[in-house]
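Please treat every number below as a calculation from the coordinates, not as lab data. Everything quoted here is computed from the prediction, not taken from an experiment. Cβ atoms are built from the backbone, for glycine too; each structure is taken alone.
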Structure I
């Protein structure tokens, strides 16, 4: 089973950059998108519901903001769109497809980089979401949570880690949250399981400022976070950089499922 995750930074923009020409060549079973930035009325073009795919969107109430999507070759048994938190459900940050006892989730965490108000929202999400992750891990289902988590976990997960220790996305309490998630709570970082010490090739996002892309001054903030029962099912993975569909790159993991 091949699962791809991508923050599209606007699905219509990504489509113009040939995302949906690229997709059929990937032999993917599931594509999870984040930051679609589109309302249902913006997605009537057939390109957004390609033949052979079961497609679900969860858009933010605010136009041109946030939003997630999942494309699946297999018809899901159920589609879920709410976490049970009014603030974050209104922002279209979560979408889940269920296939038997497997759940695939497209998740878009808030970014705190635009200022204290947004960082506070991000911190509220982290506080709210950790108990949800504890609950999911104990409910008997297997999960693949694809998404832009907006946190780089370790020093090897971003180029300029020394100068970013006081910046959103690499704040000590954010990294400690991931420590807890991958430690005591028991979830698994799929990519790092396969490539525990890889640096530059693991980056998934580059700032549009300066020459970040050209110089590979990147961050690894996109993850496929999985339940422990899937850890032994991981086969291989990679970050696709030959073409650019947004300021993020597609993250692909293959599972023996």
Structure II
């Protein structure tokens, strides 16, 4: 299935928005665009939701035929346990996370021990933890970690764009991670000359207009056959004003979903 993330509405839920959109509004936008999945990713207000409000959110998603996923950062067992509790409440079967968090950067050995502590509960609940490819940890190290832990509830959230900052080629990242992928972040990107002259800026573009080898990635991972959801994200830089930024964000969402459907 294909869907959207809170990162697909980054500016429309930010403090730059005159009236930031709430999750219920995002679910409605997702349904209107014909997407089937919504990933609530790195969304701090969710931590404050009561069980009753989580139940209401689940019903809102179910009423619109949308599957929910969660996304967070970090692998401390207590943190992952809290997100598993929310996932159970929301009916989410996939939680994206990262090995590193803003206040925690474990070694690979430490990460393995933490995951071994946290994952039995995930296995019992039938929930998959998908660790995202990022520049803080090479894809080689991430694959080694997933292999070492060896849990059926542990996989990789593949986002090749994130690894460019670590000088990893997208095709190499895709080839290395493909057997372990449990979730896909679809985010195209390109380099542009900074100020038209010195240096480059790495920023987002509409799918198919940048350097992400999307067709190759889909062919290699085969998400439809493996039941792997594809989630749209953006690196959209701020435009001239909020109205233009929001229009661009919405246009990219529609374009990217259409492009993904064409490949499927």
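Please state which of the structures I, II yields 0.60 when FRET efficiency 1/(1 + (r/R0)^6) of positions 52 and 100 (r between Cβ atoms, R0 = 35 Å, to 0.05) is computed from it. Going through each structure in turn, the value belongs to II. Could you tell me which structure in I, II was used to calculate mean count of other Cβ atoms within 10 Å over residues 156-163 as 16.2? It traces back to I. Using Rg and Dmax of the Cα atoms in Å as the calculated read-out, with 16.9, 47 as its value, let me know the right label among I, II. The correct label is I.
Calculated for structures I, II, distance in nm of label points 7 Å out along Cα→Cβ at positions 180 and 236 is largest in I.
Have a look at I, II and say which one yields -12500 for helix-only ellipticity at 222 nm (-39500 (n - 2.57) for each DSSP H run of 4 or more, over all residues; to 500), as calculated. This figure was derived from II.
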